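Since every read-out is calculated from the coordinates, none of them should be taken as a lab result. This structure is a prediction, so every number in the text was calculated from the model and none was measured. Cβ atoms are built from the backbone, for glycine too; each structure is taken alone.
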Structure P
Amino acid sequence: MFDSGFGGLTVARAFIDLLPDEDLVYVGDTGRYPYGPRPLHEVAGFAHEIGRYLVAEHDVKLLVVACNTAAAAALGSLREELDVPVMGVIDPGVRSLVRASETGRVGIVGTVGTVGSGAYQRAVADVGVPVDLTVAACPGFVEFVERGETDSDQVHVLAERLLAPVVEAQVDALLLGCTHYPYLARTITDVVGRQVVLVSSADETAFEALALLRGDGSVRPATTGRSGSQSFLSSGDVGRFQDLGARLLGPELAHAARTPWTG
């Protein structure tokens with residue numbers, strides 16, 4: 001599993017809780033975050049570098065692109081290149097969003113790169129359920145989370161400005177289209193209102209991964225008598241990744257190591 005930084009830890013948490021017997025290797029590419037403002041071809045290059053590394057060096061049986069921007073940039077090409085199943089977080093999140101709405105007015109917030117790619121708009125169209133979709137880019141949200149600043153006055157002011165189109169559209173369900181954004185859920189709810197259901201793709205992605213592993217017979221049975229292990233790597237400041245990551249994820253992130261490359 002990989003992300004540009006800490007956001008994918010929301011997905012890692014869901015995987016650890018749902019698949020406790022599986023081994024997890026998580027790469028946080030903090031040396032090169034944020035991905036959102038970068039050109040998609042550059043993000044695709046990072047994604048392929050990390051994907052090849054995880055397959056070659058850790059012999060993973062499933063690759064989870066726990067980053068919406070990277071999934072928008074490279075999910076298809078990763079599936080073509082790698083010999084293991086590759087999952088993203090976009091399609092599971094969209095399916096959950098459509099199910100959560102009662103009025104058909106839904107919203108999606110994401111990074112500039114993700115929104116500009118049109119990946120979410122296409123995914124909503126592919127579901128085949130007619131909805132009134134409002135999409136808003138939220139530059140700056142990732143940087144606040146990466147600093148561990150999730151409920152300050154500054155992020156609240158930014159949220160009020162960036163989420164104005166969503167509030168105006170009176171959506172009843174809002175997909176947090178970046179794995180960093182669940183850490184801002186309280187601030188986002190304060191702005192859009194408690195009547196709006198916030199949808200995170202983390203749990204839905206974990207459920208789909210479990211179904212995939214069961215389907216191909218590669219899920220590790222609980223009868224093995226051993227719990228899964230977790231390994232965490234960072235391409236940036238490992239000490240900071242370990243400290244903030246442990247606060248965001250939990251005790252499983254007790255140690256982090258450096259990736260073979262640095263950002």
Structure Q
Amino acid sequence: MISDLAYVHSEARLGKNVIVEPFAYIAGNVSIGDGTWVGPNSTILDGARIAMNCRIFPSSVISAIPQDLKFRGEETTAEIGNNTTVRECATINRGTVSKGKTIVKENCLIMACTHIGHDCVIGNNCILGNAVGLAGEVRVDDWAILSGATLVHQFVHIGGHVIIGGGAKVRMDVPPFIKADREPLAYMGINTVGLTRRGFTQERISEIHNIFRTIYQNGMNTSVALEYVEREFKQSDDRDYILSFIRKSERGIIRGPK
């Protein structure tokens with residue numbers, strides 16, 4: 001159902017059972033999947049690719065041009081996966097020539113007044129709290145939670161199953177499975193509650209905890225600690241994810257507790 005009071009460009013591609021409420025604006029180079037709800041006063045601009053069963057709340061803006069002075073009008077996209085909710089006044093900018101697209105994957109909750117900058121990649125099942133701000137080219141892996149008013153520096157990588165406390169300033173990479181808080185941002189232990197809710201066994205959680213004790217609390221520098229973990233802990237997907245994440249970090253990881 002498309003309201004007579006909405007503007008939908010004739011070239012926009014809308015799937016079955018899409019609802020467009022009054023005063024919404026949908027540009028031409030846009031596709032919206034089956035069952036998606038587009039709320040009143042929301043703005044969906046050229047380059048938006050919205051999948052099925054999404055909810056786009058009032059005054060949100062999807063696929064505006066990047067806030068990047070290097071942008072020269074190249075054709076890029078902002079892509080949103082199935083079952084994702086974008087709440088009031090959130091903004092998701094499209095990509096630049098750097099990566100060509102901004103991606104928010106499936107089953108995410110993007111809360112009110114959040115900003116996702118150009119070329120960001122947000123994994124599946126992520127929650128970005130109210131007024132979170134992501135600069136360009138930030139990566140957030142699956143199941144991460146960024147609490148309200150978290151600000152993330154350009155190029156930062158945030159690991160999966162992380163929870164970051166409200167009002168945090170994220171200047172360095174945040175390894176997977178952990179809690180992070182304080183200023184400057186620091187490792188605060190394992191996200192035990194989140195991992196338990198997602199079906200991790202106690203044995204698996206303990207193994208992750210022991211790996212991070214080695215990295216953060218045994219007095220070794222990071223490279224030595226990673227060699228120790230690789231040598232002394234049996235191979236697993238969790239161990240290998242942690243090792244790969246830290247070794248590939250370009251900004252370095254957040255500090256340990258003091």
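Structures compared: P, Q; top value of mean count of other Cβ atoms within 10 Å over residues 22-29, i.e. the largest, recorded for P. Work out the source of 1.00 here, i.e. which of P, Q gives that when FRET efficiency 1/(1 + (r/R0)^6) of positions 78 and 134 (r between Cβ atoms, R0 = 30 Å, to 0.05) is computed. Structure Q accounts for this read-out. Figure out for me which of the structures P, Q the number 19.8, 66 belongs to, where Rg and Dmax of the Cα atoms in Å was derived from the coordinates. Label of the originating structure: Q. Comparing mean count of other Cβ atoms within 10 Å over residues 38-45 across structures P, Q, the highest figure is found for Q. Looking at structures P, Q, which one was helix-only ellipticity at 222 nm (-39500 (n - 2.57) for each DSSP H run of 4 or more, over all residues; to 500) calculated from, given that it came out as -14500? Structure P accounts for this read-out. Of structures P, Q, the largest value of relative contact order in percent (Cα under 8 Å, 6 or more apart) belongs to P.
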